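No value in this document is a laboratory result; all are computed from the given coordinates. Since the model is a prediction, treat every value here as computed from it, not as a measurement. Cβ atoms are built from the backbone, for glycine too; each structure is taken alone.
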Structure I
Amino acid sequence: MNYKIITNENKLREFIAWLPELADNEKYYCCLFARKKYCEDQITSADKTQLKRFLANKDLLYGKIKQLEVELGAYQLKNIAAPQESLALYINPNPRDLKKATYQGIIELTKLLMNDRDNFNPHSELMSCIQQSAGKKRYLDFDVDTKDFDFDQLKNIINISCLEIVETRGGYHILVRLEDLDPKYKKTFYNNIVALGVDQTGDQLLPVPGCTQGGFTPQFIHPF
């Protein structure tokens, strides 16, 4: 028996096709977490334990995700196997800029060496720099932490043609495609959407459509 990461192949492939094309210096950043809140009766560690993280371009992304489907028990949380129900796969829909990350990585690693640190992991340090180094921001992500959301409220505060909506286990991610944003909403849309009841905003991690999120399969929806 193996862990199941891909729960709907068609929805995952649809999502990968939707992702923006990458520049030569860009990659997509993905991470697999075990979340305590999805099975509190089995996990006593921190809410969000990172099990794997990796980079990929669009062509290799599906295969990289498939490689996460290892034997049950291979993912460990201290002294227990990570339950299948705890797993959730995330991606930054805005690509990461590897050139920018390299500059920052040189700085961070140099600081560690200058401070005579012996107990650091260069790979981990560089991956953190990559995660924090967004390329051109194609999307602004609004995380709605409830299923009770009236999408009709958006019609008067933004042109809905620039929106993509992903339904998640606990709510929705409203993705604003910035290049298609109507200029008349440019100065007001952010505060107006936040005022509707948004938990987090910005360049965020997004649950991957077609993959597991605590027993739920995120997917694109079209509420308009």
Structure II
Amino acid sequence: MSKIDLYTMQGEKEESFEPIAIEKKEINSVAFATAIRVLRQNWRQGTVASKTRAQVNFSTRKPWRQKGTGRARAGSLRSPLWRKGGVIFGPQARTRTLSMTQAQKALAMNNVYFGMLDASSIFCVNYDVKQEVPRTKIAMDVLKKTGLNDRKVLLFMKPDDQFLYASFRNIPSIRILFFDNPNVYDLAHAHRWLFMKKDIESFNTMVARWN
């Protein structure tokens, strides 16, 4: 099994350690595609809508009498054929929710995890900052020294780690993901995974759920 490299804040390789031992499952492209589809569908707000002829705020009077004018019959100014009229088959607000089993989710995440691990794309940094105030400049400097500044990086952290969150949140290439809420889309979309030395136990706990 591939190892995860631990780096110092100066970009020097400190050591390599074995990740938590879980079973490497066979690649299942159907489970992965289903997980992505379920996520993207459930993230949709479903708020887009247009008004029908019954909903537009416009006059209800008949434009002209039925016969004798030489023009086509018209019964309402709200007709979709008219300017300011309603929309015939426009979109309506609705929410569609898809679901999949926990076993399928774990399988998809297992495939992505071992893909990143085999490609040596998982990094761990001993982020030991003495300052009491978070500094984005220091965080960016660490990324440059570890060669992660020009890649899409998925940073794992604890939800209550405000110091780390404030240090990395304004870096465009960083996508922050909490240990208690991983998803296949963000896991697969990143070029590199990153977590801190102090969070190794939390990272292992998250990965253990993908067994």
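From I, II, which structure was helix-only ellipticity at 222 nm (-39500 (n - 2.57) for each DSSP H run of 4 or more, over all residues; to 500) = -7000 calculated on?
I
When you work out distance in nm of label points 7 Å out along Cα→Cβ at positions 11 and 131 for each of the structures I, II, which one comes out largest?
I
Of the structures labelled I, II, which one yields 15.3 when mean projected area of the Cα convex hull in nm², for residues 51-138 alone is computed from its coordinates?
This value belongs to structure II.
Determine which structure produced the value 8.2 for distance in nm of label points 7 Å out along Cα→Cβ at positions 67 and 195, calculated from the coordinates; the candidates are I, II.
Source structure: II.
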